[in-house]
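Engineer: These notes open a run of structures that come right after.
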Structure 1
Amino acid sequence: MIRVTQAIGMDMVAEGVETKDQADFLSECGCDIAQGFYYAKPMLLEDFNKKLQNQTKP
């Protein structure tokens, strides 16, 4: 699937990533975007906004 999406100029999004091993594997395979519990658990909008405000810009 990753090769197909790359061939037609689309980004590949992987859902349900729960471990670092999964994230690393997808990255090595060329997956463009991943989401799942490994990155963040579901949260209320207010909590999300607080998290964004507390992050520092690079």
Structure 2
Amino acid sequence: MPDRLAVVRVETGESLYDVAVRVAPNAPTRQVADRIRELNGLQTPALAVGQTLIAPVG
């Protein structure tokens, strides 16, 4: 799991898992997605295009 955090923007058609793969392609996707959900207080995996998220990157 990457330690570095960054603000990322959700792109058209992306799910939470797509964002997780994009920002941390070498880390376990589920763990990254769970961390994104935790960092942003997300109750559901639903995202909006253009939404900004804090995410582990690397």
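Read the figures in this text as sums done on the coordinates, not as results from a lab. Here the structure is a predicted model, which is why all the values come from computation and not from measurement. Cβ atoms are built from the backbone, for glycine too; each structure is taken alone.
Engineer: Starting from the value 31: which structure in 1, 2 was relative contact order in percent (Cα under 8 Å, 6 or more apart) calculated from?
Structural biologist: 1
Engineer: Once distance in nm of label points 7 Å out along Cα→Cβ at positions 12 and 36 is calculated for every structure in 1, 2, which label goes with the largest value?
Structural biologist: 2
Engineer: May I pose another question? Suppose mean projected area of the Cα convex hull in nm² works out to 3.2; of 1, 2, which structure was it derived from?
Structural biologist: Working through the options, I get structure 2.
Engineer: Right, another one. Suppose you compute helix-only ellipticity at 222 nm (-39500 (n - 2.57) for each DSSP H run of 4 or more, over all residues; to 500) for every structure in 1, 2: which one lands on -10000?
Structural biologist: 2
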